[in-house]
Structure formats: C-alpha cells, structure tokens
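Heads up, there are several structures right after this.
Bear in mind that the values in this text are calculations on the coordinates, not laboratory data. Since the structure is predicted, the reported quantities are computational estimates derived from the model, not experimental observations. Cβ atoms are built from the backbone, for glycine too; each structure is taken alone.
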Structure P
Amino acid sequence: MNERLHVHLRNKGGYKFEISFDEWDKGTIRMDEPAPLGEGSAPNANMMLASAIGHCLSASLLFCLSKSRVDAKDVETDVETTLTRDERGRWRIDGIKVMMKPTVEEHDREKLQRCLTMFEDFCIVTASVRRGIKVDVEIRE
C-alpha cells in the first residue's frame, strides 16, 4: 500500500515560492533563498529539510514516550546541517547532526532509555533520508 502526498509550489518573484499542500488546508508557507541569490525572506530548502528531520525525530520520541505512559516535560531538539562543495564545486549537504534533550521525571528514566533504542526507526523522514530516496524529475512544457 502506497500513500501519496502532494505539495504545490508557485513562484512569487525572484526565488520566493508559495507552497500549499493538498493534505493541509490551513494556508500556505513560503520559502526563499538567502542573499545574494534571494532575499532570505523565508527558510530555504536546506532549512526545511533540517526542520523536517528534527520535527520527525522529536514527534517519534514523544509518541514512544506517550505510549510508554511517560509525561515528557520537554523535548528540545537542535539540528545542525553541514554544507560542503562536491568534486564539481556544487554545494551539497554533507551531514546532519541532531542533538535532542528530552526531560522526564527520574522515575521514568528506564522507560526513556527503552524509547531511545527504538524511536528513530519510526521517523519516516530520517529513515528515508538515511537510506536515500529515489527522485524522478519530469519536465512538462
């Protein structure tokens, strides 16, 4: 069984894009490239990928804790993306480091440790990025 998600991007001048989702009817978000290419008026694709990984991992950990009947007091997540130039001089994401700080009561530490052994496997985005994703590009005229 496959599930499909549809995202629509529309250019709003320069490198700014308005993005809408068929599966989310709460409005649009914007993206832009940083200066000097764009105006830096919104996050770019690198930032959105990093935030998607961070959000997915955080949500997966919270879900596991919830199922284990642990009331997480907080989960702080920082995602650091390293960019480097490849052999042809093109910028590429070279690595993504995620630092998470869950806060739970002392009596829930054992349940937290159990969740830490499995939560990453349930994060769709991180698991997919780690193994590589096939991307087909079709140009319509």
Structure Q
Amino acid sequence: MEDLIIEGTNISPKVSFEPNRNLLEIGGYSRPENVRDFYYPIISWLENYRKATVEQVNLKQHSEPVTFKFKFIYFNSSSAKFIYDIVIELSEFQRAGVPLKIYWYFDEDDEELREAGEELSDMARVPFTYVEIKQQ
C-alpha cells in the first residue's frame, strides 16, 4: 500500500500513514471547513489498510503491531465525530486479531484533551496509552 501523507495547516491536521512501517500518525489542529471532505479519504484509506493487514495476519505474514498515534493540539466538535470514526475503524483492526497500539498525546496542561481521548477510548472499547507532553 502507498503511504498517505497530508501536510498539516493551521486548520487541518498532519497525516502520516506509513503502512510499511506499521506507523500511522495524525496530529495538530483539526478544524477544517469541510470536515467530511478532509476525513473521508483518511477513513477510506484506513479501511483498505485494515483489509490488507487482516489478510496478512491470516496468512501469518504480519506479526508486528500497528501503531497509531493521535497527537492533536486541538480539534473542534465537527472533527470529533470523524476522529471517533477513526477509533471505531481501529477497533475493527483489534477485533480481526491485528496487534494494535494506540497512543494519545496531550499537553500536560490540557486536561480536556486527555479527557477527550479517554471518552473516545471508552466509547469504542479500545485501550489507549496516554502520553503526557511536558512543557519545556
């Protein structure tokens, strides 16, 4: 599969999905004007990656865990629905037996962002590892 790389802006997150490294990362600011147009290709790519990865797991050709890192600074309520959709898609990886590690990064002073991650994790029943970023 091809990498999915989208440069971040002050309104849309950076996306760096590198399937050959089993490393998927999204982060930055998420408040795009048309949230659906921004997130739909990302979710579609994830669905295709899951199908390919599940096939490799079934053929015993894939044993490394898929690592997904959420590194948001801020996301608006419109983005939250699509971020939840991403988490639901990740839960499908887990249900299919794909080893999965999910990291939720948050600034040490941003309790709201940590709570958003906890809510997403609880709603989707997918465990996250929380990584507190210390201010320098």
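Assign the value -9000, calculated as helix-only ellipticity at 222 nm (-39500 (n - 2.57) for each DSSP H run of 4 or more, over all residues; to 500), to the correct structure from P, Q. Going through each structure in turn, the value belongs to P. One of P, Q was used to calculate distance in nm of label points 7 Å out along Cα→Cβ at positions 64 and 112, giving 1.3; which? Checking each candidate, the match is P.
In this comparison of P, Q, the computed figure 1.03 for Rg/Rh (Cα atoms, Kirkwood Rh) is attributed to P. Can you tell which of P, Q yields 17 when relative contact order in percent (Cα under 8 Å, 6 or more apart) is derived from it? Computed on structure P. Looking at structures P, Q, which one was mean count of other Cβ atoms within 10 Å over residues 8-15 calculated from, given that it came out as 16.5? It was calculated from structure Q.
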